[in-house]
Structure P
Amino acid sequence: MQFEPRNPDYARTVNDSFAAQGMMQSLGAAITALAPGQAEITAPLNPAFGQQQGYAHAGFTFSLADTAAGYAALSLLPPGHEVLSSEMKLHLLAPGRGQRLIARGEVVKPGRRLVIVRADVWAEDGENRTHTATLLGTIVPVPL
């Protein structure tokens with residue numbers, strides 16, 4: 001779906017907000033793609049963020065999906081806004097293993113008070129990608 005950003009400088013707004021997130025810095029995450037209503041965040045699959053069987057921890061997967069979905073929403077908001085997650089549901093589909101996780105967030109339905117979002121997460125292992133999770137949630141626009 002094609003969306004028109006309400007902030008002509010949405011990319012700077014998103015990147016500045018992302019740079020202020022200590023959690024994403026700790027995970028080694030980066031924004032690797034950004035368009036109106038879409039955001040992709042990638043992070044190395046560090047053993048420190050794994051669970052007892054060596055797969056990506058659900059909390060790590062959730063953090064990337066939530067952040068990608070949130071920045072997809074922020075890319076459509078007018079200047080002077082930020083976002084907060086209100087409700088999220090994560091479906092874990094397969095174990096996350098490999099070199100990195102890729103979370104692609106997108107806006108399903110924008111709104112002034114609530115933005116419905118989704119994100120899909122893939123684990124990349126060499127040439128192979130495995131769809132490991134799908135998130136569906138609600139983002140609340142917050143005026144600064």
Structure Q
Amino acid sequence: MSTIRVRCLLQQCTKATLRLQDESVVTINRGMVVFVAFLKDAQLDDVDKIAKEIATVRLCESENGLKTIVDLPGDLLIIPQATIGGRLNGHRFQYHHNINKDIGLEFYNKFILNLRELCSQNKENVVHAGSYGIRQIYSCETNGPSMHIIEF
């Protein structure tokens with residue numbers, strides 16, 4: 001069994017809002033929310049690989065079938081989410097397999113830059129990001145509970 005190094009949860013949305021600890025608010029309309037967790041064995045090249053996978057996966061509904069987020073006008077909201085890196089142990093989740101916070105922040109910032117570059121091919125795409133390592137308030141409207149997991 002291979003070790004998981006990166007886990008992302010993708011959620012399509014019609015609108016999503018993230019309120020940061022400083023009370024600033026990030027809002028996207030139609031697009032995709034990307035929750036990301038980097039685990040202990042993650043390497044810098046995993047960041048490039050997961051960003052490219054997200055930009056090229058065909059999940060977005062259109063009148064012509066499924067398209068990538070880059071193909072359509074749509075926004076991305078990236079949210080660091082260490083809890084999706086947890087493992088159930090008995091009746092509790094443990095987070096011993098999550099990456100060191102300093103390295104995680106470096107990987108998260110690179111992940112944002114990579115997705116901004118990949119999505120810049122379509123001038124109608126905007127990539128927003130939450131803050132790493134703090135609690136944030138998230139709300140989402142979706143046209144169906146459509147969530148997908150990508151792991152490396």
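Supply the structure label, taken from P, Q, corresponding to distance in nm of label points 7 Å out along Cα→Cβ at positions 72 and 120 with the calculated value 1.0.
Structure P accounts for this read-out.
To test your reading of the models, identify which of P, Q gives 18.8 for mean count of other Cβ atoms within 10 Å over residues 32-39 when calculated. Please report the intermediate quantities before stating the final value.
Numbers: P: 18.8; Q: 24.9.
Among P, Q, the structure yielding 18.8 for mean count of other Cβ atoms within 10 Å over residues 32-39 is P.
For relative contact order in percent (Cα under 8 Å, 6 or more apart), which of the structures P, Q scores highest?
Sorting by relative contact order in percent (Cα under 8 Å, 6 or more apart) in descending order puts Q first.
In terms of mean count of other Cβ atoms within 10 Å over residues 8-15, which of structures P, Q is highest?
Sorting by mean count of other Cβ atoms within 10 Å over residues 8-15 in descending order puts Q first.
Work out which structure the value 14.5, 45 belongs to, where Rg and Dmax of the Cα atoms in Å was derived from one of P, Q.
For Rg and Dmax of the Cα atoms in Å, the value 14.5, 45 is produced by structure P.
Every read-out reported here was derived from the displayed coordinates using simple, explicitly stated rules and does not represent laboratory data. This one's a predicted model, so the numbers in the text were calculated from it and none came from an experiment. Cβ atoms are built from the backbone, for glycine too; each structure is taken alone.
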